[in-house]
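Below are structures written as structure tokens.
Each value in this text was obtained by applying a stated rule to the coordinates, not by laboratory testing. If you're wondering where the values come from, they're calculated on a predicted model, not measured in any experiment. Cβ atoms are built from the backbone, for glycine too; each structure is taken alone.
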Structure I
Amino acid sequence: MEGTKVTVAVENDEQIEVSLSRTWKSSLKGKLVPMNIGKRFVMLRGSTGFYTYAIYEHLKEWPAFDLDNTRIAFKLRKDKFDYMAIADNRRRYMPLPDDRLKDRGKPLAYPEAVLLVNPIKSELKGEVVLDNGFLQITISVPEGLVTGVQYNGMANLLEVLNHETDRGYWDLVWSDEETIRKKGNFDRMEGTNFTVVVQNEEQIEVSFSRHWDSSLKGKLVPMNIDKRFVMLRGSSGFYTYAIYEHLKEWPAFDLDNTRIAFKLRKDKFNYMAIADNRRRYMPLPDDRLKDRGLPLAYPEAVLLVNPIEPEFKGEVDDKYEYSCENRESGVHGWISTGSAVGFWLITPSAEFKSGGPLKQFLTSHVGPTILSVFHSTHYAGADMIINFGPNEPWKKVYGPVFVYLNSLSTEGDPLSLWEDAKKQMMKEVESWPYDFPASEDFPPSDQRGNVCGKLLVMDRCVSDENIPADGAYVGLAPVGDVGSWQIESKGYQFWTEADEDGSFTISNVRPGDYNIYAWVPGFIGDYKNDTVINISNGSSIAVGDLVYEPPRNGSTLWEIGIPDRSAAEFYVPDPNPNYVNMLYLNHTDRFRQYGLWERYSELYPDEDLVFTIGTSDYSKDWFFAQVTSSSNNTYQGTTWQIQFELEEVDQSATYKLRLALATANVAELQVRVNDRNADSSLFSTGKFGKDNTIARHGIHGLYRLFNVDVPGTQLLEGNNTIFLTQANHVSPFQGIMYDYIRLEGPPFSNTIKKM
């Protein structure tokens, strides 16, 4: 639009306006657009800038034409201008135009998109920016590390003080026969290939992958890994999932854990929420350092002696205090109360997580750190490690999970962002399984199946009729042994709760072979149906009535506790006032306090616990964990007594002692009857369990049921005592938690005494 005539339109002490115009005439037909154009530039006194506008005119008698676009452009000095801003939440340092040239940039799907492979400024090397107008995420290429999350005027929600490799990342721990490190090999799963999988007006999905070959043996985990990030139009967040694959001909290895982690800005995010009754203002990571924190029995637990914010003084910080079961970990995260911004991790389904609904994982903790853990050995031990053989093909999709960002648009309580995050979680759950992941390894709903039926319980010592399994957890998990779902990690699991009449429907099950498993609150043991359920695309299978017959030898003579796979009903003491987490004072989860194992020796300094049937109350008189006793930094095994009376004994019969355990850690449980000093025990578990639940502030780990035959010859008419000895005593964390204990009479015994 070059002008042909210059005119000074206004010139005085306050303003100057100049016109640069051109007039069209018929001799210019086909050469210039048939319009008169007048471009104006205006400068005002005292103004640090100038104005411009233009007047376009097309006269009636002039020829027709189309106007595709019009604009004004300024091209600035590349050696001077390096920072660009479009909106509060869309601003950043920019690469140079030279970085788009052949030797520095790699053209992508269309000319405008270029991957910066060798930029002049190294910090811009290999990054892709996903932007949908709500937020912007920056991911390193080809590694696939999230280096920035820009939202609501905050240039980066991730910790800018951390190296770019330590902000947002997937990771895993693995080992093989050559691994020397006791804790395995830590791997941030950095990709070597970048691909734009989907890019259209509704969605962008990018892939960061790496492929294994024999030259990498002992250096990298023998898996192909494909990490995906997805952003949708109009969505205030992004999704991520990953595909792991081990080919048949590849070497054996063990997978200890895998997860995704985001480390947020400590100067912004100060409030953490895991559940309605588990949310609080949090200390800073600096408070855990040497001059401010005192390490306790293990590195994760630190007493805050000189925190930056004095209200946290005297508290214990430990990430394990914020663990959560799969069934309750749909959403958790952090709030920046100063900026009124929330950063949440939403897991809409636990189908890809290890260990079923009761498996516990880390969530959010001081950092501020936010995790989605897909597989780990926490609260289960080595039994949970995934072992892959040398001829074992395997593929699994972890995720997608949703990183949700929210903010307050008007004045209000920033803590209300938690309520909004919960609502968003429900929307994500209702949308599961998602229809947008591009990978063929993630089947949408029309490629999945459903199973329905009814579960009943047959226990003739409780009822002459079959009992509806109200509230039972019923699931489909890979074909295995009774209870194998607890440590199953290679496949997928699908669980639901039965209705009042025992009816259940398990929806959106991936194609494959499964067994039906269940456990019923109020009854001991595990249910498994031996029939292999084959799910195919669109299948709907009705299994009818299933009947679970829990272990039962005779009528209940006495019982202690509630069979619900937890020790929560037993006595949990107040914490030592020198070692508290204020969140858990007067809380239903009081077991999450630090150091409760030490309270046992304080409560029972001279004699171990004695529980008398008919007199004692398990909520007050049965300590929640049978731990070692300590004195002067030495540890001893403990022997608990259960005292009870029997009016009559059939010495020719066999009685049954049911010991349902909620967890065990390097323990040995021995049972003796009426003779504490007997050389040999009636029953011993041998050394078992590596759950480490006691140290990690849990109330259960893996469930175990032991059924002990008690000969009638060892019982007495009148007073009897069962001695339960936890014999191992090297550390304070060895011990067991009971779920439920029951003594049954001989078959068809009618002697019943309930606690």
Structure II
Amino acid sequence: MHRVRSAQRVFLLVAMLVVGQLSAALNVRDFGATGDGETDDTAAIQKALTAAAVAKVTPAVRFPPGTYRVSRPLLVSSLAALHGAPGSVLVAAGNHDLLYVHEARRVRIQGLRFRGGKRHIRISPGEALLGTVTISACTFEESGGFAVECMKLLEPDGDGTLAPYRVGDGGLVAQDEGRGRIAPCPLLLHVDACVFRDCQNAVSGMCETAVVENSTVTTPETMRGGAFRASGRFLLAQVSGLAYPVAGRKQHWLTAIGGAVALRGCTFRSDEPWGLPAVYALQTGGKTASSVVIDGCSFAAAGNEEGCLVYCREMPNLIAVRNSRELSDQPVDILGFARAFTMEGLEERCHYPTSTVPERFRLDLSEGNHGLAANVPKELAPLACPPLPESSAAAFQTTVHDIRPEPAPTPKRSLNLLDFGAKGDGMSDDSVAFKKALRKLRPTDELVVPPGRYRLTQTVRLPPRTTIRGDGWPIFLVARPAKVGFFAKKALALRMSGCVFEGGETALQVTTAPDRHSLVQLSNCSFSDTSGPAVTCLSGAGRVSEPNRSRLRVVSCEFQGCDQALQSNFNQSHVRACALVSKRNASDRPVVDCMGASMVFEGILGIPQLGADREDADPRWLDAYGRLLCRDVRFGPEDGGMCLVRVRQGERGDNEVFIENSSAWCRGNRRRDAMVHCDVVPRAIALRNCVASPEKQVTVSIGPGLEDALSRAVHLSGNVFPARISLPILPGIRH
């Protein structure tokens, strides 16, 4: 009788989800999972995941404390949110994957512990223009392969995607992957605050952009190859590792197969007197340049088999090691080579029809390394770039602020929007329900929005201190006559997470008092198809460079098809691990208006959509009125790309632009055919370790009459392809 009732309950839950009558998180226990560590919970968990997949709006799937035994891979849909309570563990019953994310579009996994099996989370991108996957506060133990793997394979005889699994009558059936071809993968993978313990390998990010940060890794003695594997733009930041090395296994921390890899603020130690190389470079210089950048890291690398920090099996276009140190008292060579180095070999590996060495290779070993010997072949010495002036080099450090989201205080109460009359059916007007709920919301409370489609025909005003959390992926539809979805006047602390905004002119509009310390924090949110800026954050009168004390932090968010993504004059604005897709046929506006004193972009994936070729179009990514830092960003070549930065007149006259370890393609804007275009002479421009397509080199351009002033402001160092100032070419520029 109990099983019959349980089956009836599951059927009712699924039926209600299909017709859109249920807006609540799904608990795997309600679908029959026991979590006792002995019962096979695979079928029950899969029912919960399937119920979430067929729902009109994606609910969260929750795992209460318990040990859930899984006997085959679980299928996770392209839109998913999985939340594990403390003490929730997924254990593999055999040598198989645990979670398979199919055609990932927008996925969030947090708080789960994984143990055993082959891979813990396997991600297969689909055909969508963009996918985002965020994995946070998870623990991975004893995987037989990469704990997290993201890769796109193509059929060997065509362009169709070769998925690693197909859906059969008995569940997922593995396909023959050996015949597939690795393909570019338009996906942003963000792994934050995770623990990898005794996994054969940790993270494989074979996608356009991957960011792994604030995490710890302990390698097993059985590890082969690298703890991390990268192709595309891959950033390791504030990652700590402890190795248990074994001779003969070719162990190292990062395998760089292609693209641009960066290690920042990492510490890697060893349990033995010998350590591991930091990077095993398999990259070769092709049409898309490859690079290895290490900055501010500490290593126990002495005594490793390769005898160096960066081991070059092949040769990337750029190698930079700065401000890093060896933890032991034994000096370690920075570079090592699999074969005897020759210039002929370098030219062969870094050749491109329109340019070759020395234009195709840069070496930057110039700043603050301790215990690391820059013993390089004499042939490479002429290719080493001079350092930036101290003022510019320091700016790359001092411009960066801590942009991790500040943890919200534990709410004293959680108010559910449905308790105030919201329908979430996409037809009813839920504006009044929001207003009722917010009138009851105290500064120490949070408003929880269950999954649903909430139609807003009136602008919803937010109190000065507001926390809104989406449970799953609730969608806010901004409909006429409303132009603005949410408006916060004189905000003091606004936190919003897990929310999806569609349409309207502006999704979120925030104003602050310039003399108050205010914080606006957005995480795991999505904004699409707004006719104006999706998010505006303006302090005081909203003027450019207006002095204020406000801060904006945007982490793990995506902006697609908005007229503009962001407009901010806050004193500090920080955007990290986000994806930007420009509006199709973008013409005369920047994607982001950087109107404040300081804005930082790190780990960004940008995809331009220019559409029809228009002579009068003026698309660009960023307009900068103050100080701007772009680090480890990728603004893509689709449709020829766009101008990265337009420097505009700020009221303070203190414009500065710093771009580091970034790639941009800029040919799609004929009016500003440059990486940086200056309307005014800034106080400083520094480009370091940047790459662009060979057809369009790293450039800075400006109108006539200001060439002498600009030549004193611009500093270029270690950029791949000839760095130049365009029209006219200026003397005295540091290359």
Structure III
Amino acid sequence: MQPFLKRFFPSIFISKLLKVFGFLIARVHLLLLPLLILFYFEYLARDSVEAMFTWSWEQPMPFRLNYIIVLALFLLFISICGRTWMAYLALAAIMTIIGFVTGVKLKFLGVPLMPWDVLLSKETEAISTYLTGIWDWILLSWSFGFIAISYLLIRWVPRFNIKIKWPEKIILLGISCCILFSVYGENPLDLKNNFHIFNVTWDQGQNYRLNGFLVATTLNLKLAFVPKPVDYTEAHMKELIQSVPRRTNIDQTVKPNIIVILSESLFDPTLLPKVKFEKDPMPFMRDLMKNYSSGLMLSPQFGGGTANVEFEVLTGNSMRFTPPGSTPYIQYANHGIDSLASILTRQGYEATAISPFFNWFYNSKNVYKNFGFSHYISLEFFEQHFKGHEIADVEVTKNIIAQTEKSAGPDFIFANTMENHQPYDADKFYTNPIKVTGDISKKGLGMLTSYTTGVVDADLMLKTLVEYYTVKKEPTILVFFGDHKPVLGSNYGVYTETGYFKPNDTGRLRKEFDVPLVVWNNYLPKHKDELDISPAFLGSYVLNLAEKEGTAYTDYLYNFSQKIPIIPPSFYYEGFHIEQNELNPYKLFQYDMMFGKQYVLKDYPQPIVNPTFKLGYDKMVIDSLDPKQVTAGVAFQTVGDESIITISGRNFVEKCEVYANGKPLDTRLQGDGKLKVYIPQKLIDKPGEITFVVKVLDSQGIVVADSEPFKLKVAKG
């Protein structure tokens, strides 16, 4: 090689070229070692070799960006340690711990380890309760293999022990910082966009499975840091709390049921120009709004982000004061935060959250617990009656009524619906009761027709509940509102086709974000407030209406809303006659509740989080089996090559599965509430015992409810 080069290049050039080539060869391992760490880390996080390799193959862009991040961290550690082997061991040890904890959380809780777990809660303590039995021979084998390979690399690869000198340290540090700043932010390179990374904010488990731990963490990391206000001190908060005029209209004798319903994507479609409706899709709500307090709310969302609207309504905190792009249910609600649920629980209410969607969606299971609810009825416990793509509104209605019938004392119920969730395909529903016509595209008419069907059912839900509680005469307040306007096609589709949204429209903010609201009751003197508020003020309004005690924070919100009922985006403050300094006390109260010492709750010793919180209804119980005993090898009540056992008990739901000796069986819930279970012949071939457990699993395979074991004896033949 050298003689060949000498024909064309001077010897000194060749010498330097070979020296550079040797330098680069000696550092090839710097590119390979991060790959080894990444594979082992993702194996631990996913708890599966197959899942790890599948992800690396099916999601090449996130995989590559995760590799680049590990490489940058490795270079950073080398620039600090000066030795490759020291940097490798330090980084591998740290990522092994993080990967293991993430894998445990995903396996048992369906959510990964996230930045705010470390910053805002004692997550490590909670994880320790799941460590029993986590080790198996597969995990041990792969861990031993990783340790063995690492040892061999350190012991036998000469270049592994080279010492990095200061000039090279500086270069490696520069490369590392350039990569890490580009991943965290968008400068000097917008790596997240270049690698087509998408943040799945509503499901962090899926977000981490899709993007990998390191990429998903960088997507969330910015939102984990909320700066402390300079004037947030105990003394200042005490002064602020004492300055709040407290409400005196507290009635301890009447405790009405308070039912708050968030109706998915509800707005009045008849406001759209250029289209006609065969009949009014929401006649009952419109009539109710004539006689009861009603009006509009300026939602912080359009087309999605329901959790952010819930957050405002339940806590009184405002999305206007959270980092742009944040979802508090995901980033911040991992500790007790006072809400309508906890406030009313302190006054003898039973607080129930009802949602016809998965318990893990938007971290709802943990959020409702941290808001002080006593239990949460999620999709897993619903009768699986779908209309369109989602659980029908009528099923939410049934659960609301059932809960108030079941409980002994007053109820606070927060429920949301899903039937009218997007997409609004023309064939979403089998039939559409209202014909929609107009001078817009066929696709637009199809979407609007389907959406209108959902509005009809929302109106029927409201009518059913009002009529039920009118007859029941149990004091009840019912709040019914939309969370945001629906997405009706790309680029605002139907809104622009109909001319509802116009270019340079000064009224665009209200058109885009206003949603309807009505507050009905069956026991107070007739009174009608014209409401035009932000969702964050709804809770304090309801407490005042029900004459229930709030806190200094909620009383502040009620008083503040009388002066400034709407908080728009900051760009619109001037148009709403809002001065920045007028919002400072609000921001302090919110920081105190979400991130601070919660000084505002110092007079309330009862913890926010309910220690008896549970998913679903009361615990499932197996009372008996039919037959009570079986004989080995002898089939009974056969269907094909399987036998049937009937399980009698309590609190079974449609999504129940029966497990026999740890294996799932074909299970059917019968009309009489009993479970019909199909038993394979091999299960009763030998004498002994079969242990039955009834479980409810969510869509991620996590057990969300189960019964105590019940044994069946298999006698000798």
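Structure summary
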item: Structure from which 7, 23, 28, 19, 13, 5, 3, 2, 0 was derived, P(r) over Cα pairs in 10 Å bins from 0, in percent, for residues 38-229 alone, options I, II, III; result: I
item: Among I, II, III, which structure scores highest (criterion: distance in nm of label points 7 Å out along Cα→Cβ at positions 70 and 454); result: I
item: For mean projected area of the Cα convex hull in nm² computed as 45.2, the structure of I, II, III it came from; result: I
